[in-house]
Structure I
Amino acid sequence: MTAAFSWPLQEALIDHLRSDAALRQYLGRDQIIDAAANEGRPEGAAASAPKIIFGDDDVSPWFDKTDRGALHEFTIMIRSGRRGFREVKKIAAAVSDALEDPELALERGQLVRLQFLDGRFTRSDEDDQRQAELRYRAIVEDTSH
């Protein structure tokens, strides 16, 4: 039952980030995605274009005295082929701002809480790509009962 909220949560998050004006300064709607379309090494401008990619999502049951649902811990990755961390960190700040107390319309369930857990900024030695990993915890309540 708890995995039933995973895609509705992710879909609502993608829609919310795609509609954020601050994020549109840095990337287009098509650059906020479920997974990289081409995990190989893109060439030219596509290699350096920033992307927001949804990563791992761990799900466990959540309940209190009257309600039940799911607890999700998920990762949002930000990738850029530019040198330095400036672009990645600015996009990470915009993502954090956009997810501060968001109003999300889920297809199934209701978001009860969204909390930033931690972030990590790294550089790939292979292709000099910069990356951020932002981890969040969400509680989604089952509204079907």
Structure II
Amino acid sequence: MALSDSDVSDIVEIEQLLARYAVCMTRDDIEALLDVFTSDGAYSAFGASYTVADFPAMIATAPKGLFMTGTPMIELHGDTATGYQPLLFVIQTTHRMRIGYWTDTYHRTEKGWRLHRRFMTFLRRSGERDSGQPHGTGSEDAMPDEQD
């Protein structure tokens, strides 16, 4: 399928948006992270869904580390888009890893493309796929080791 110049421009803008997300999370720059989402955006993981207003508290309780992302697969639908992006997360203090992917929806806004919904799926050693365990303790155990 051939992409138009406009499609390529949209895809590059969304890719840069996702790069900002990963860098903001890695740098623990929550204020800049909030601008990556639509005002009514949501993030789902750890057995719950969080609104943009919930992000600072949710992220404060999560382990810090490196968000290494892969090239996203994006499908454009006019002023909305959908996509998937692989993730390797490495906890800074232990170097324990989590792998998975995000399922995303994007909306074109007056500020450009923004994440509207981001849903995390963790890939377990057992072969299971799930949205993770509820957390909120601030400990690295908030994301327990995968079960074999």
> Which of the displayed structures (I, II) returns the greatest value of distance in nm of label points 7 Å out along Cα→Cβ at positions 34 and 50 on calculation?
Replying inline: I
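Tell me which of I, II gives 23 when you compute relative contact order in percent (Cα under 8 Å, 6 or more apart).
Working: I: 26; II: 23.
The value was obtained from structure II.
Name the one structure among I, II that distance in nm of label points 7 Å out along Cα→Cβ at positions 98 and 114 of 2.5 was derived from. Intermediate values should be presented prior to the final figure.
On the way: I: 0.9; II: 2.5.
For distance in nm of label points 7 Å out along Cα→Cβ at positions 98 and 114, the value 2.5 is produced by structure II.
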>> One of I, II was used to compute mean count of other Cβ atoms within 10 Å over residues 74-81, and the result was 13.9. Which label is that?
In response: II
> Among the shown structures I, II, from which was the value 4.8 of distance in nm of label points 7 Å out along Cα→Cβ at positions 2 and 130 calculated?
Replying inline: II
> One of I, II was used to calculate FRET efficiency 1/(1 + (r/R0)^6) of positions 66 and 82 (r between Cβ atoms, R0 = 30 Å, to 0.05), giving 0.05; which?
Replying inline: I
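Values in this text are rule-based calculations from the coordinates and carry no lab data. Since the structure is predicted, the reported quantities are computational estimates derived from the model, not experimental observations. Cβ atoms are built from the backbone, for glycine too; each structure is taken alone.
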